[in-house]
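Please find the structures below.
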Structure P
Amino acid sequence: MRPHPELVEGRGRGAPAFAEAYEFKVGKRETPMTRDPRYDILFEPVPIGPVTARNRFYQVPHCDGMGYRRPKAEAASRAVKAEGGWAVICTQECEIHPSGDVTPAIEARLWDDKDIPALALMAEAVHTFGSLAAIELVHNGPSCANRYSREVPIGPSHQPAGAKWDPVQARAMDLADIRAYRQWHRAAARRAKTAGFDIVYVYAGHDLSLPMHFLQRRRNDRADDYGGSLENRARLLREVIEDTKEEVGETCAVAVRIAVDELMGDDGIASENEGRDVIEMLAELPDLWDVNVSDWDNDSLTSRFGPEGGQEPFTAFVKQVTSKPVVGVGRFTSPDTMVSQIKRGVLDMIGAARPSIADPFLPKKIEDGRLDDIRECIGCNICVSGDQVASPIRCTQNPTSGEEWRKGWHPEEIPAKGAGASVLVVGAGPAGLEAARALGQCGYEVHLAEAGEDLGGRVAREARLPGLAAWIRVRDYRVQQLDKMTNVQIYRDSRLTAEHVLEFGAKHVVIATGCTWRRDGVGRKNWQAVPGLDGAKVLTPDDILAGAVPEGPIVVYDDDHYYMGGVLAEKLRAEGRAVTVVTPAPSASAWTDNTLELGHIQKRLLEAGIVIAANKRLAALHGDRAELACVYTDAREEVPCASLVTVTARLPNDDLARSLNAMPEALKDAGIESVQAIGDALAPATIAAAVYAGHKYARLLGETPGDGVPFEREFPG
């Protein structure tokens, strides 16, 4: 899927003809259909106003960090899902006006006609594979600070604006502003139609859009026809739906995405009162209801905090009050759960964001009867983290996510190569498993050696921690695939030395032996070993995962800032020990703000009785007391500490790689052409990074590295 050297001219919409421009081949996989009849209902067509979806699989709007800045990558990413069988493919939020600018997030834009060609590229890409293209129009009102446009934010009332403590306020919209907003939305709907979209959204969800802000009592203190009663507060939503239908409704379906419950009780919209009332009030007005809960932290709840189908208690009522099709989400990966949702009258269409990222071919695999080939979403939200830091999407399960255009990676296909060449993969953690799987798919003779009995490495260990059971899917998917490959051999209980590797004589050797947590306190804040950390009372996550039982009171020193410190504290507290989390950051597990877990983690730790000592670094350990230092003033204090768990940094287990690379003559004599460390054995990072490293190794093995940038880039102009 690399870009064609010269893009062809657009066909009436100002965009390249996608199939030609990006070398997609329509219908290139001819897999015989062996679908289980139980799942036939999932493949029934669904009329949506003037258009029809070919089945019940619906990729709801989701961010991908590409948007208006990387339209070719955006188009390729969405097209892969259409190719994989999703009947409806949506954009992310699409800004309709400079006064609703969500910078630094990189979403879609339709500020004026100049934005049409980029979006038309995506619509055409989706149409290439027979799917419907949907666009989520939005004005973020007071939830954005207009950092790029520098326009004054607007909202239903005078109130602070922005989502990151921005020192700005939104001004209350007057009636002229409301009329202007309605015209902006109309104009964006016309442009969306011109760009080729089949479904146009009116967005009232996630505490991110003006129609929702007008619905909310806490944001709307107006005394005119747009404030006060629910009917008045819903007036703008009604008018925008009617405007959009009038503008494009003859040929485009009009969908409403709405949060029916904010999980805030009386302080917000709730499904048992105003959430239900709004749906009843407008029940037959749109062509489709896309329903969820708010805010985004709750809608995209990680598997650590919510199960598959967890939104059903809040959204199940919607089909009872409307005849229009209803789509909803729940991190659905099981076709049995999907069928249950349809048959029990909960949903008409199976909505998905994260499962469609983890496996763009999920519908096709169900259709072909290949359920064990599905890469099930693990609900880690590493995909969300890309959008949070304004970078292209990534996925733990699907290492090709975000690489469809810029590297030409397809989630289901790798060019065949390596016939007759053997590769020894040392280590069966996430990097080693993915390297072996992808190498096997390439056609290499693969030998995977694991020092222990269990496969999975850190994934197998960490999946035993509270709330992380779904993460074992990273291992299980890859082991299932490896078990099908006749060109892959797996050796358990095989701890290899350099001599063993030389004797084995594989042509290529990849070292995926993982990493080890440090116990000396060195991390992001302490650059040197912390005094007193050389005793038996100092443990690391490796020790806890291996079954070590620390004495209390316990101090967990979290200078890693991802999930590990918080989840270990939760585990130890559940075992009845007094636990204090010490962190140089403002909160425990601070980086999880990027995975939408930060608030959930703080609540769980505090409700469990865990003390959080924030903005403190570990300065020393003195017997049964830990000395802490304020990160700002260096003021000192001591806390009780019978056991210290250091969650700071990790060191790569790279001894084998270094030993082998130090003996080039011996490698040559053994017929070994390359030795390469990957994943955590090269540089410790996330599980997603380890899987990506394994996949990248297989893709690039045998290729001569170039001198330039190793991926395609998009340039303005």
Structure Q
Amino acid sequence: MDDNSRIDYRRQLKLYIYWPMIISALMVILTLVLFFTDRCSALVACCFTAAVILIALLVRFSNKKAITTDMVNFAVRYGQVQKELIKGLPLPYAILDDDARFIWANKEFQTVLGKKDLFGKSIASHIPAITKDSFPEDTDVCNIDFTIGEKSYRASLQRISLNNMVQESVIVNSEDFSGQLVTVLLFDETEINRIIKQNNDEKQVSGYIYMDNYDEVMENVEDVRRSLLSALIDRKIKKYFSTYNAVVKNFEKDKFFVLMNKKSFDELSANKFDILEDVKTVKVGNDMSVTLSMGFGVDASTLPESEQFARRAIDLALGRGGDQVVIKDSGNTTYFGGKSLQIEKSTRVKARVKAHALREIIESHERIFVMGHQITDIDSFGAAVGVYRAVRQFEKKCHIVINNVTQSIKPFVDAFVNDEDYDPDMFVSSPEAIQFSDHSSVLVVVDTNKPSITECPELLNRCGTIVVLDHHRQGKEVIENATLSYIEPYASSACEMIAEILQYILDGKRIKNIEADTIYAGIMIDTNNFMSKTGVRTFEAAAFLRRNGADITRVRKLFRNDLKDYKARAETVKNSDLFRGKYAIAVCPARGLDSPTVVGAQAANELLNINHVTASFVLTEYSNKIYISARSIDEVNVQIIMERMGGGGHMNIAGTQLSDISMDEAVKLLEETIEKMEQEEAI
């Protein structure tokens, strides 16, 4: 009922009550008029007027009480009918005051709580989830889930203004009423939740299981034992998953497809996929342990969608180095395992295939851009130079995108800038790259697969063809729609990968000395002078560069530090602390340093030379961010620690960037992350 209707009803009611008085007033006016025209008629009218007034007064005062009594009786009867209807409502219903105390509750509500006398008692004493603080704002509806015994309920709370309650009245003014009540309506959702849980438990989960190093393991086993080893691994995998009511089928000798329901998968996840460690115990004359990679697709709307999630998950697990489980749904990606060192692949077939694919892309395009990550280091720069040489081999235009030349790469950049054999536009900034590029351009991203930390993220949307060459483990954020993606976490550096690719692209032609020096320097820095994460292929790449003119002495001179950098590194090591007796944590003083992040990384390497240090973390403040350089030898996977903090990297070399945080807060966050992961046995 709107305001106009209420006004009309009140006016009509007043008119009904006061109409005799109105007629009396009209009679008085008529009598006065007659006094000025005809006094005889006026006297007669005066008598009639007095009679009308008397009758009107008698009617008004004699019927007022009866009318009021009838209206009150009607209101009471109407209220009683409403009350009885609410009492008999099959849904539990109650009214609370502003202090969350019961004013009234129907029988169903009393039955749910098992109490009859609820008036004046706090609802929180019976339903702890409902308190005064949980009341909705204004007239909004608030839903609260809670349980009583084995039953689940949803409480729907809504504020009711007393002012609103009397707005429908045709007699009472709502302005005279103030305050609020809260209505509570309970819905029994026990059966609904049971059906939802049952439906969720019966959802199908698809998965892939790959043996990471099947060929390498079998190469080191006698011929007569290979079939036995393969059968034992096959039996262990199938027996393990059979305990979770899963169906496991081989579709290749070292690959399996798994199908199971969500309930069983949750149990499997709760046990942290201990098959990853169990399968390593299978020994039949093999010195190398078998490792598994698994990818699962969960919470998909259809089975084909679940299979797609699983395929993306297994690709991600392999891209991160294997020996781990990746779980993917429509929005999130979860990781288990990944604590062991990646096994280097002895074959270079994949490198040859990727090299030929890159060659075809270069030959079919006229302009190629190369960029690495922000704050370019020598590995990123060396890899970019290697791509530049591959492009120039086919006389195509190539630009390396660099915004800020750090002190660590400045000697190498200057060597190219001062050499007349190289184009003046060999190095371009991000605005220049955006200006020169279009959809027909090729973009080669090196030494990172995370779009947000690339030198120019906008370039990823401008170039029609994208190539990714990286040696870091993949995380949740990846470069989408890459035409060619070559990511090998076992590689020591991006420069090692580029050195292998160049051997297949150059067709026996030599690269220039400065180019060989730069690529060699990238390998040397990322391997800490060939002491970390080196394999046979690392030394083969180094040998290729040495044959092409890389000079160790020349590179070493380019890497010599300023005295202030050396002092800062020494001070960092001096002021380091041991957290939990084995994690070295230090803060690198950045003031006065040209490349504080490089000094921090060097200090992190130095800390590993201290006894009992299993991992080192050096924090450096630079450009309003906190940079963390993490290093380890073999006992701790620093990559998964940095990944928890939004970064990534390798098992032995990783890092992250933190924004909007002080140095003390960053150190505390790092310590809390390490402590939490140790409790979870994740490291």
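We did not get these values from a lab; they are worked out from the coordinates using the rules stated. This one's a predicted model, so the numbers in the text were calculated from it and none came from an experiment. Cβ atoms are built from the backbone, for glycine too; each structure is taken alone.
Structure notes:
- Of structures P, Q, the largest value of relative contact order in percent (Cα under 8 Å, 6 or more apart) belongs to P.
- Origin of the derived value -14000 (helix-only ellipticity at 222 nm (-39500 (n - 2.57) for each DSSP H run of 4 or more, over all residues; to 500); candidates P, Q): Q
- Highest-scoring label, criterion being Kirkwood radius over Cα pairs in Å, for residues 226-505 alone, among P, Q: P
- A value of 5.9 for distance in nm of label points 7 Å out along Cα→Cβ at positions 154 and 370, calculated from one of P, Q, originates in structure Q.
- Which entry (P, Q) yields the derived value 7.0 for distance in nm of label points 7 Å out along Cα→Cβ at positions 98 and 522: Q
- When mean projected area of the Cα convex hull in nm² is calculated for each of structures P, Q, structure Q comes out greatest.
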